[in-house]
Structure 1
Amino acid sequence: MDDHNPTRKHTFHTIDGVEALINLDPGELFLDLPANTPRYIRVQEGDQVQEGDVHTQTSQTMDSQTLSKWRIDSISTDTVTGVNVDTGEAQEWDREWLIQRLGTGGFSVKLTDFDRVSASETTGLGRSHADEQDDEVSPHVIVTAYGNNGQKFVQLYSATEPGDWESLQLVNQDQHVKEFSEDVLEKFETAVARAIELEQQYH
């Protein structure tokens with residue numbers, strides 16, 4: 001599942017020495033980091049951004065009262081405005097300045113969705129010698145999901161019945177997924193199920 005929108009206006013920016021594809025449209029910030037890879041960061045009006053790097057900090061640190069958080073009210077072609085979640089004070093940023101901070105980890109966006117999810121069958125993974133003697137073996141599927149906050153989540157699924165995709169069960173869960181809120185977990189599981197369904201069609 002890929003959210004590359006052909007109608008979105010883009011330009012190339014350098015963020016911390018890496019070439020990134022950045023959208024120019026009002027209403028959202030969308031960063032492909034680096035350009036033409038599945039990793040992305042998306043900020044839409046109504047989303048929450050905060051100080052700190054979600055890739056290097058624990059969830060407890062990111063929830064700290066010392067890190068400021070803002071709800072994004074508007075995104076224009078030049079500026080982004082938000083309201084401090086704790087104080088209610090308005091804040092305006094230069095759009096390019098905020099893009100740079102999001103790209104380098106100075107700011108992070110709250111995880112809310114998964115626009116890019118892929119599933120791929122892995123042959124031979126976890127198979128015993130006895131399995132190798134069978135013509136029909138249980139499918140093993142690796143699912144990689146990319147969140148709107150730039151994070152990547154990887155999980156392994158395996159079928160309990162040989163050749164039966166309907167019997168796929170989770171056998172290795174990404175540790176970060178265990179920390180998802182109920183609504184984010186529901187979106188994650190829906191996106192994963194769709195990706196597995198699409199992969200199954202090729203087998």
Structure 2
Amino acid sequence: MKNQVYAVAAIVDSIAATVRRGATARAVTKTALMPALAVATPPRDAGMAVGLAGSWAGDIALLGDSDRAFRTGLFSFLAAHVGYTAALARRSTPGTRKAVLPIVAASSLGAVVFARAAGPLGKPVGLYALTLGTMVAAASTARGTGSRRVFGGAALFAVSDALLGASRFVLGGRAARVASAGVMPTYAAAQWLLHTGVAASGR
């Protein structure tokens with residue numbers, strides 16, 4: 001039942017995000033996402049708790065559209081990914097790091113592309129992209145029960161942020177709206193996969 005509450009909140013917020021007059025509803029639905037996930041899957045790892053708290057702060061900050069709100073959200077999620085990375089690194093096992101190099105290379109390329117497109121926000125965007133890439137790399141080394149969910153969640157997080165970056169800095173018009181519509185569904189799924197995957201690995 002608790003997972004269903006999170007799913008409903010995610011669906012409603014994703015719909016509200018695509019509606020031009022959905023700002024009032026999103027002040028409730030987006031703010032409720034991470035608390036609902038915390039109730040459904042209480043974090044037993046300090047790093048996952050930091051990730052959840054940072055994500056919640058980022059969700060609230062990104063309800064605004066200004067560069068200041070975006071920067072605040074960016075650093076909130078950066079802190080979240082540091083927490084996630086620490087938690088996932090503790091679940092890595094020897095001989096599971098073959099995928100790290102290509103993931104780091106891809107995230108470095110993405111960091112350069114989005115940093116150039118972001119203009120005055122280029123440096124923090126580039127730093128964030130590298131931090132996100134590090135989290136995905138750490139997820140790729142996790143093994144055991146829940147490891148596929150963990151990596152799937154990390155990968156979806158990267159997809160969600162790529163869509164957000166593209167809609168804000170690269171695309172325009174209808175293409176930007178289409179990309180933006182994909183941000184919240186992939187983000188909500190990413191968080192659920194990460195947290196339930198880590199919870200499963202701790203059983």
Structure 3
Amino acid sequence: MYFAYGEKELAYLRRKDKRLCEVIDRIGHIDRAVDTDLFSSVVHHIIGQQISTKAQATIWQRMQDALGQVNAETILAAGVPRLQALGISFRKAEYITDLAEKVCTGAFDLDAVAHMSDEDAIRALSSLKGIGVWTAEMILLFCLQRPDVFSYDDLAIQRGLRMVYHHRRIDRKLFDRYRRRFSPYCSVASLYLWAVAGGAIPELREI
């Protein structure tokens with residue numbers, strides 16, 4: 001399943017910003033995979049912190065193979081030592097089992113997060129061990145498919161902005177200017193800025 005967007009969002013962004021319009025036309029539609037299960041998405045994002053995408057994919061596959069379904073019950077049944085054996089650090093294994101315990105006991109209502117505003121959902125998710133604001137924002141985008149996520153803490157988005165608009169640096173004030181311009185479809189703008197940062201348009205470089 002991919003992040004859902006279409007001509008309505010693209011037409012709005014094209015109209016609001018000439019340079020982003022050129023980027024959209026060059027790259028075309030972006031298929032970005034999403035995980036609609038909130039629990040497994042949180043676990044997946046904790047695993048992925050400070051390791052490569054390839055390493056994250058390897059460990060995630062190992063976890064799925066070992067546990068079958070990744071949910072609070074299978075995580076608690078596995079325990080920290082078994083999670084570590086899959087290649088997860090002790091600290092991350094503790095974060096993941098802490099999440100599972102809170103969900104199982106009802107101390108954290110994960111289902112309620114899906115019905116919260118972006119701001120409240122970020123606050124709730126980042127109250128969990130191992131989840132910061134950036135990780136919470138990525139969960140909002142790649143699990144809950146919220147349409148207006150634009151993360152100041154995302155280095156690739158900042159890089160994409162520097163490449164497209166030829167800035168030497170992006171401070172909070174400048175970032176917020178772009179946020180206002182792209183809203184309410186910042187998530188789609190993010191997809192294109194990530195693609196640019198990853199080299200989708202070879203002639204665009206940082207100055």
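No value in this document is a laboratory result; all are computed from the given coordinates. As the structure is a prediction and not an experimental result, all values here were calculated from the model. Cβ atoms are built from the backbone, for glycine too; each structure is taken alone.
Here Cα extents along the principal axes in Å has been calculated and equals 47, 41, 24, so which of 1, 2, 3 was it run on? Walk me through the numbers on the way to the answer.
On the way: 1: 65, 37, 28; 2: 47, 41, 24; 3: 53, 33, 31.
Value 47, 41, 24 for Cα extents along the principal axes in Å corresponds to 2 out of 1, 2, 3.
Given -26000 as the derived value for helix-only ellipticity at 222 nm (-39500 (n - 2.57) for each DSSP H run of 4 or more, over all residues; to 500), which of the supplied structures 1, 2, 3 does it correspond to? All intermediate terms of the calculation are to be shown ahead of the outcome.
Working: 1: -5000; 2: -26000; 3: -19500.
The read-out comes from structure 2.
Upon calculation of distance in nm of label points 7 Å out along Cα→Cβ at positions 163 and 179 from the atomic coordinates, which of the structures 1, 2, 3 produces 1.2? If you can, show how the numbers build up before the last one.
Values: 1: 4.3; 2: 1.2; 3: 2.3.
Value 1.2 for distance in nm of label points 7 Å out along Cα→Cβ at positions 163 and 179 corresponds to 2 out of 1, 2, 3.
With relative contact order in percent (Cα under 8 Å, 6 or more apart) derived from the coordinates and found to be 20, which of 1, 2, 3 does the value describe? Intermediate results must be reported in sequence, preceding the final value.
Numbers: 1: 16; 2: 20; 3: 24.
Of the structures listed, the value fits 2.
Given a value of 3.2 for distance in nm of label points 7 Å out along Cα→Cβ at positions 27 and 59, calculated from one of 1, 2, 3, which structure does it belong to? Provide the component values of the computation, followed by the final result.
Details: 1: 3.2; 2: 1.7; 3: 2.7.
Of the options listed, only 1 reproduces it.
Name the one structure among 1, 2, 3 that distance in nm of label points 7 Å out along Cα→Cβ at positions 43 and 67 of 3.0 was derived from.
Numbers: 1: 1.4; 2: 3.0; 3: 0.2.
That value comes from structure 2.
Thinking of 1, 2, 3, which structure, once distance in nm of label points 7 Å out along Cα→Cβ at positions 19 and 75 is computed, gives back 3.4?
Working: 1: 2.3; 2: 3.4; 3: 4.0.
Derived from 2, not from the others.
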